[in-house]
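Structures incoming, each one as structure tokens.
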Structure P
Amino acid sequence: MSPTSTQTLPVGLTTGTYVIDPSHTEVGFVARHAMVTKVRGRFTEVEGTLSFGDDAEASSAEATIKTASVSTGSPDRDGHLTSADFFDVEQYPAITFRSKGVQPDGDTYVLTGDLTIKDVTKAVRMPVEFGGAATDPFGNERAGFSAELDVDREDWGLTWNAALETGGVLVSKKIKLTLDVSAIKQA
């Protein structure tokens with residue numbers, strides 16, 4: 001849905017506060033492993049709110065992801081990711097995002113904000129696509145959004161790695177974050 005020159009919200013999205021529905025939301029990531037393949041994972045526990053004003057610039061987003069909820073399909077790998085080598089979930093139980101602005105950009109919106117992993121906060125710019133809005137069979141007004149963002153994990157202190165005999169490293173520095181968010185409007 002293209003924004004108009006007045007920077008109104010996308011067609012179908014109404015003003016108000018929406019709560020992220022964790023059972024219909026996925027926060028995932030993709031990393032290269034041994035420089036030859038990709039490993040995918042996700043966080044199963046996410047919460048947050050999206051607030052929409054009369055225009056895109058009056059909108060905001062906040063989200064919290066529990067780091068202990070990381071899931072890659074491998075209990076050994078998940079254990080390593082929750083250890084002090086990576087997320088150190090005992091000391092840093094959450095990843096947070098707090099928006100600072102929303103700007104229309106053609107058919108998408110650019111969400112800017114602070115992403116905090118461990119004790120490091122960095123500004124990020126994330127293109128967000130509005131997937132639409134609908135009323136579900138239970139009467140909930142829902143809105144959907146998707147986004148992808150490439151980050152350098154070492155910028156957030158996630159520096160563990162192992163050198164390979166053939167050259168290169170075990171885990172890529174570049175990580176692709178993927179978000180598919182379903183949110184329910186609050187009365």
Structure Q
Amino acid sequence: MENFLLLSQGIDTTPLMLAIRRQPELWKEDTYLRDYPQGPFGEIESIMLRFQDRSGKAQQDALESASNGGPFYDQHESIDYPPYKTLTAARPMIMNLMAYVGGERLGRAMINKIKPGGRILPHVDSFEHAKYWDRFHIVLQSAPGVVFRCGEEKVYMGTGEVWWFQNAVDHEVINNSAEDRIHLVIDIRTSK
């Protein structure tokens with residue numbers, strides 16, 4: 001089974017990259033992934049566009065609703081974070097990808113940056129998450145020397161490319177280039 005699939009090339013990343021450059025403070029607003037204990041993301045910066053509600057309010061609301069016969073907590077539910085509204089160039093990229101792959105539900109969406117010499121340590125996404133979602137990457141900026149390994153396969157993902165990869169398999173990223181590696185990472189539920 002192949003762990004990577006190149007879906008598209010030639011995506012214009014300029015509008016989103018310009019918007020990010022105009023708001024560099026967004027890289028510092030959310031440190032959840034970087035600070036997660038023993039997590040593989042200690043060397044990255046992220047801009048959260050969509051993610052689980054980490055306030056605990058969604059779980060509490062679901063528990064109250066369930067006690068009244070309503071729906072239970074949905075571990076796959078993601079909410080919009082403020083940067084999703086301010087980085088308006090991200091939304092059409094995400095929605096176009098949803099349409100292209102026949103997406104039924106949008107999950108997490110984040111922009112991750114790995115500085116030169118940085119890495120995402122080897123890890124496997126949780127079984128339930130990887131089973132439910134397909135993981136896609138839109139490459140906003142990259143340079144030769146960035147290595148994305150999944151299982152035994154290694155690829156270089158170039159700027160403007162869109163990739164699917166198998167996040168249920170051990171994977172890591174090493175940035176051996178002289179530029180920041182910046183990807184828009186999107187989880188989409190598709191009809192499988």
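Throughout, read-outs are computed from the coordinates displayed, never taken from laboratory work. Just so it is clear, the structure is predicted and the values come from calculations on it, not from any experiment. Cβ atoms are built from the backbone, for glycine too; each structure is taken alone.
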Computing helix-only ellipticity at 222 nm (-39500 (n - 2.57) for each DSSP H run of 4 or more, over all residues; to 500) gives -1000 for which of P, Q? P
Which one of P, Q has distance in nm of label points 7 Å out along Cα→Cβ at positions 50 and 90, as calculated from the coordinates, equal to 1.1? Q
With relative contact order in percent (Cα under 8 Å, 6 or more apart) computed for every candidate in P, Q, 29 is reproduced by structure Q
Computed 16.9 for mean count of other Cβ atoms within 10 Å over residues 18-25 - originating structure among P, Q: P
Of structures P, Q, which gives 32, 17, 15 when semi-axes √(5λ) of the Cα gyration tensor in Å is computed from the coordinates? P
